[in-house]
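Structures follow.
Every number in this text was worked out from the coordinates using simple rules, so none of it is lab data. Owing to the predicted nature of the structure, the values given are computational and were not obtained by experimental measurement. Cβ atoms are built from the backbone, for glycine too; each structure is taken alone.
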Structure P
Amino acid sequence: MWGIIPAAGTGSRIQPLAFSKELLPVGSRLDADGERPRAVSEYLVERMIRAGADKLCFVISPGKFDILGYYGAGVGSADICYVVQPRPGGLCDAIFRALPLVRPDEPVLVGLPDTVWFPEEGLSDLPDDMLSFLLFPVEHPEYFDAVVTDDAGGVREIQVKQPDAKSNWVWGAFKMPGAVLHDLYALWREPGRRDEYIGTLVNAYLSRGGRAVGIPAGRAYVDVGTLHGYREAIKLLSAVQQSDNRRFAPAGPRGIHDHAVLGQRI
């Protein structure tokens, strides 16, 4: 299973930083030498591996070599590769940079590396055979992509940063068969499209008979791309750690034998 991690953004909302925003220290992990800072992107990497990903692809922009230096060839049991988005082109463009690596018969996970969310095993609730979104309740859905579903969980519409969003459930990650990723790419390539946001592309996919489901299994979701989000992430991790600090995450970047102290779902 592939995990695609779009990490080409500049992080303008939280600049200036002396490193890629995906390496922003948030929380900590334990290794043989004691407690160390933990990069925010490690939370997504951990969750993808928990869900069965054995291959991870970071999509980076030119010059973001610190991510490559941090993760190297792999994390735990998962191998890592890197592809380059040569210039800013939006989330869809970043995701599709990894398309040549993905076979139609392989499941694909996609998540955002500057977020922290719970439960840790949330991606495992998503089916392998169709496009599915892991949904989280938030107080201000207008800042995110709100997902409107029917009574059976079928996705009716994704409202991209819409002021009057009809749902307070937003997607935090998603999963699909490789064949659906290829279908979405073909749609994105049509004249006049080249969507920036995955939500508008999925709406077009649904209008043509495609299917997607929303799984409201999320408990807490924080975007760490702003100072406010950074502070909220620290609060969330502190609360989870206090809940149960006896639970440990998988090993960190390959060659570093460490564990992150994490709590149970909240």
Structure Q
Amino acid sequence: MRRLGKRIVFSLSGAEPLFLVLHLMIAGRLQWALPGSKPKSGRHVLAHFEFDRGTLTLTEAGTKKRAALHVVVGDAALAAHDPGGIDPLTADLATFRAALTRSNHTLKRALTDPHTFSGIGNAYSDEILWRARLSPYLWTSRLDSKQLARLHAATRATLSECCARLREQAGDRWPDKVTAFRPDMTVHGRYGKPCPECASPVQRIVRAEHETNYCARCQTGGKVLADRALSPLLKDDWPRTLEEWEAMKGLSQ
């Protein structure tokens, strides 16, 4: 088993290379059952994969079924499923800079683009940007050399620590509590809670099913970024600074 970005690849034996390419998306999960144990069942089950050492079950909660499973024959066909993003854990600063500045996007979009970086999702892009003290809305073309070096270091450190922590927590067991919101995160999923660095309330930007979390004091110079869901409704009443945000929050309590 290996991965292509966020895709999990199972290599199967046969006359020619045969692969199962699985993308769990947001709500997909894998459950492991040892021989003699009853595999998970129910309406969320999409597939069972039976092996000599146990059964792997693919589930997906929710009504929007977005998990994808492809049967691929041959190395060339497998390569077609690779989005092509670089590995952020092994890329040196020059490679990281080239990938990031190839086109002009916000840092949030660039970090989560699988064609730019392999395997950085919504949650850990928030954690990386908080550690680098950079706004999610900062454009890649406006990064100076110090900010770029800080982002590169924050990306490698955040992902390395995350992988080590998850491996330690799982140990020899199958990881059965997979979630994008973890109690040890600094800002992601912590809207309204104090930033661990400055104690200011963590802010959020909501767009469709994705939520971006950040600290206004640490990352945007105290500016509260526009929320696509609420700021159009509030218009001139939308709080633009932490002080205005705290005042509005106080009035609502």
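Before moving on, here are some points about what is shown:
- Which of P, Q yields 37, 23, 17 [semi-axes √(5λ) of the Cα gyration tensor in Å, calculated]: Q
- Taking FRET efficiency 1/(1 + (r/R0)^6) of positions 36 and 76 (r between Cβ atoms, R0 = 25 Å, to 0.05) as the criterion, the highest value among P, Q goes to P.
- Source structure (of P, Q) for semi-axes √(5λ) of the Cα gyration tensor in Å, for residues 60-139 alone, computed value 23, 17, 16: P
- Among P, Q, structure where distance in nm of label points 7 Å out along Cα→Cβ at positions 84 and 164 as derived comes to 3.4: Q
- Structures P, Q, by relative contact order in percent (Cα under 8 Å, 6 or more apart): label with the highest value: P
- For mean count of other Cβ atoms within 10 Å over residues 68-75 computed as 16.2, the structure of P, Q it came from: P
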